[in-house]
Structure I
Amino acid sequence: MTVTTCGDRKPIPVQARGKHLVVDIHCHLGIPAADAIVQAKYPGPPPGINDFTSPKSAEVNRTQFATIGRTLNSIEQRLDDMDRLGIDVQAISPSPGQYFYFADPETGREAARAVNDGMAEAVAAHPDRLVGMGTVPLQNVEMAIAEMRRCVRDLDLRGIEISSNVNGRDFHGEEFRPFFAAAEELGILLFLHPLGFTHAQRMSEYYFNNLIGNPLEATLAVGHLIFGRVLDRYPGLKICVAHGGGYIPGYWGRMDHGWRARADCSEHCQHLPSTYLRKLWLDTLVFDKDQLESLVRTHGADKLCLGTDYPFDMSEPDPVGFHAGLGNADQAKILGLNAADLLGLTTTS
C-alpha cells in the first residue's frame, strides 16, 4: 500500500484497476451555474482569447462545444469514458474559460465559489474516481487567498487551477506574493493552465492561439516564476504546468546561457534557471512519443504526470498506451504515483 498526504489532510483512498494506478491530472469539468453568474453582469463572449479567434476557428469551437457540452458540464458520461481510456481517477479542474479574472472582484468571487462548490459536489458523488481542483478570483489577491483556504478546509479540494497571467499581469509581480506564500503554507498543488496568448494578433488563424499560444503562455509564466524570484522565495510551492510545461523544457539551455552571460538575466535568479525548472511538475500532454521520452530523459520521471485534457478535441486519445514504451518503473510514476503524491491519494488493494 502507498500512503501519501497533501499537507495535513487525510489521504483519499483510490483503487488501481489495472497494472498501475492511473490518475489524469489534466481534465476539466464545467460548472454552468458559474457562467450564469458572470453572464448576468457581463453578457456575451468574455474578453481575451475570443479577441484572437478567426471565424473558422470560432465555427469549429461552436461545433465542438455543441458536441461535448453535456460531457464537459456533467459527470454522466465521464465514468464510462474513464473506464474506456483506462483512467482510475480524474483530478477534475475547472474549464479554463471559467477563470473569470476579467470580472469585478465580487462577481469573480461569487463565480469562483460556484465553481468550487460544483467541483466538491461532483467529487462527493464519486469520491473513489474523482478528486477536485478549484479556482480563485486572482483579480483580488486577498479574496483569492480566502477562497483558496475555503477550498482546502471546507471543500477538501486538492489543487487550485490558475491561468498563466491575470489580465496581462505576470505572476512575478509583488501583488501576487501573498497568494504564493499562502499556497506554500497550505501545501496545495497549483495547476498552471493557460488560456491562449494575451497578444495573439498574429495567431488568430489555424487555432494558433491554442496550438502555439497555450505552450507559449506556459513558457512565459514559468520564465517569470523562475527569473522573478518567485521560486526562490517560496521553494515549497507545488506547481504542475500543463501541456508539457510549454516550450521551456525543450530549450532551457538558452535561459542558462543568458543567466551566465548577462547581469539583467541573473539579477533576481540565484541559480541556473534549469535547476528551478526541474523543481516543477509537468503533465505529459505532448502528443509525440519522442517528445515524451525527451521529457523523461531531461526532466525526470519523478516530475511528470499523465494528463489528457479531457473532454476537449485537443485531448490525448490513448493516454495509457501513449506511455507504453517507457520502462515499468517510469510508467508507474508517471501514470499515477506522482499525481497521487501531489494530490494526497492512497491506493487500496
Structure II
Amino acid sequence: MNTNYIQYLENLLLVLKREGASDLHLSHGRKPIMRVEGDLITMENYDVLSKDDTFNILKELVDEQKISNILHREEIDFSYSYKGEMRLRASAYLQDEGINLAFRVIQEVRELEDLNLPPILETFAQKEQGLFLIVGPVGQGKSTTMAAIISKINQSRKERIITIENPVEYLFHDNLSIIEQREVGADTLSFETGLKSLFRQDVNVIMVGEMRNPETISTVVTAAETGHLVFSTLHTNNAAQTVDRIIDSFPAAQQNQVRTQLAGSLIGIFSQRLLKSQRGGMVPVYELMINTPGIANLIREGRTHEINTLIETGFEHGMIDMNRSLIELVQTGHITIDDARRHSLNPKLLDSMI
C-alpha cells in the first residue's frame, strides 16, 4: 500500500462523500467496506488491508496515549475531521491481534422537521426540567435526533447548555443559548466526573452522549430531579425495556428508590429505527412514551410490562405506538407489509391493526 496513510484515508472519505455513505469499516484481511442506505458495499478498487495498514492508519489519527490504551486491550473512541468538510465518529478495537476501525459520518446538525420526525418532539425542547431519553440499536440516528432537539433549544431559548460526549460528535455554535461541549478523556476523566462537576457550573440543559453505567445513570437522574433538563441515549429497543434496563442496573436494595426517582424525573422516551425506503433513502420509524401519571404509577409500582398497553392507547396524550408508525410507512409507500411485520416488536398486534 502507499505509505501515505492519511492520503489513503482521505481518498476513501472522498468516495464516502460521493456515494452518500454513512459508515466506513477498515479491517485487516479485508478490503475497505462502506455502508450506503443500510447496505454494506465492498470497495473493490482497493487492496486487502494488512494488520500493519490498519495500525498505521490509526497512528495518524490518535495520540500515543490512545495507542497505548488499545494495545492494552481497550477499545477507544475518537473523532476525526477531514478538511472541515466531513466529520466522523470513530472506534478502534482489537481483533485477532490486529486493529479494526469503524467510522460513522456525522452530518451537519439538522432540524427536526428535516428528519421526518414527529412535531411533538419540539415540546420536549421547551421543558424546564426532567429527563428525556432517545433509545434504539446502534446506528439508528439517536445522536442525530438528540442534536436536533438541542439545536431547537439553542434557536429558541436563552440557556446554558453543556454536553458530555465520548467523542464529541455534532459541533454546535452559540445562537440564543451558550453551548459548551466536553469530551471524555480530553476535557473530563469520565461521564460521571463531568456530570458531577455540572452541579457547580450554572447549567440549565445537559446532554449526555450515552448512559453507560449505574454511576452515570444515577447522576443523570439526580440532575433531572434537581431542576435541569437532561437528554441522553441508551441502546435499548423500546420504552418498557429502557425503564427495566435502568432499574436493573442497580442492586436490588436500591431499585425501589430508583423506580421512585425515575417516575418523578422522566418526561419521555423516544425509540427509533431507520428503515430502507422503497422510495429511496432511509426513513425513521418510532415510538414515543410520555410520562403521564398513569405511566409514572406503572414505573413506581414495578409494572413495566403494562407500559406498552398505555402507549398503544395513549394517542390523546401524544404517545406514538411503533406499530402505528410502521403502518403509516406502509400507507405512504415507504415499506411493505412484510417489512413492517419484520420490524414490529408485536407482529400479531400489527396484523390486527392493518
Task: Comparison of I, II by distance in nm of label points 7 Å out along Cα→Cβ at positions 140 and 172 - largest value held by - done: I
Open item on the list: Once Rg/Rh (Cα atoms, Kirkwood Rh) is calculated for all of I, II, which comes out largest?
Closed with: II
- [ ] Have a look at I, II and say which one yields 25 for relative contact order in percent (Cα under 8 Å, 6 or more apart), as calculated.
- [x] I
Open item on the list: If mean count of other Cβ atoms within 10 Å over residues 68-75 computes to 16.5, which of I, II did it come from?
Closed with: I
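No value in this document is a laboratory result; all are computed from the given coordinates. As the structure is a prediction and not an experimental result, all values here were calculated from the model. Cβ atoms are built from the backbone, for glycine too; each structure is taken alone.
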